[in-house]
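Multiple structures are listed underneath, in structure tokens.
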Structure I
Amino acid sequence: MPGYKAHAAGAVVLGAGTLAAVNWMEWYTPDPLTALMLMGFVVLGSLFPDVDTDSVGQKLFYTILAIINLTFMVLGHYKWAAVLGFCAMLPVVARHRGWIHTWWAMFAVPMIIFIIPIIFYDIPWKSLLPFYFASVFGYFTHLLFDRKFV
């Protein structure tokens, strides 16, 4: 089982390669800031399945979320801070290697993050779709490196 460094590094390599490929094929060409944010979602997605254990990966994940959440609050984006806070609680309702380490959770957990802004804040789903795919892709890399698909 790889640690947080391997999961994060693998996600960066595979995520950057995939982003470069879809950009080169002209399927999706994000601006540099959006590309950077998408890579952040890939890395967070790759760390998420292990946040239910006391680990360095868990501390890194929640440190990043705390910084993002504080930024949302300082900027007055309380609705986004609420979504992030809700999603941060999800791992507490699981046991390690339980439902969080399944293929269906790879789609379901990011879907929660995707659907909440659409329902509650009237955000167009098309604008959030790349971030959903980035989160699922990062999650996929975690399960791949944990050999859940082998």
Structure II
Amino acid sequence: MTRNGTPAARECVFCAIAARRAEASVVHEDDTVVVFMDLNPVTPGHLLVVPREHAAGLEDLDGATSAHVWSVGRDMARALRRSSMGCEGINMLLCDGEVAFQTVFHFHLHVIPRYAGDGWTLNAESSERERVLLDGDALAIKDAIASTG
């Protein structure tokens, strides 16, 4: 995890928002995270849950912060469903790395309210993977778990 006094953190827009040096429409904040409206929302009500401590991606977060981000994300999804905004569903989206569409390199969880006919789609092409290949993938992941604890 990179501390907020480093050059990367000083240039980070999410660090600036967390420190109240940049404008944002804040919905919730505590000692660990700040939640604010996405400036370029997919749908009305699109929120970002952002840890105050600068971390580029998921692997850079400590376990407690990671758990807190997801817990607050759940609370925000619940609030969106109970709000007057009338959302009918929720997508929680994590973009971790450039190839995964991350554009701001400070970890953040998107909480996206969904509305019938809102026009936002995920159009992934997928096909069934053979069991032998799935078993090989599972083994590679198990090996990584064993080696990292």
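General remarks:
- Per mean count of other Cβ atoms within 10 Å over residues 65-72, the highest-valued of structures I, II: II
- For helix-only ellipticity at 222 nm (-39500 (n - 2.57) for each DSSP H run of 4 or more, over all residues; to 500) computed as -24500, the structure of I, II it came from: I
- Source structure (of I, II) for semi-axes √(5λ) of the Cα gyration tensor in Å, for residues 41-80 alone, computed value 22, 10, 7: I
- Winner on distance in nm of label points 7 Å out along Cα→Cβ at positions 89 and 137 once structures I, II are ranked, highest first: I
- Per relative contact order in percent (Cα under 8 Å, 6 or more apart), the highest-valued of structures I, II: I
- For 17.5, 52 (Rg and Dmax of the Cα atoms in Å, calculated) the corresponding structure among I, II: II
- Comparing mean count of other Cβ atoms within 10 Å over residues 73-80 across structures I, II, the highest figure is found for II.
Values quoted throughout were computed directly from the atomic coordinates according to the rules given, and no laboratory measurement underlies them. Fair warning: this is a prediction, and the values are worked out from it, not measured in the lab. Cβ atoms are built from the backbone, for glycine too; each structure is taken alone.
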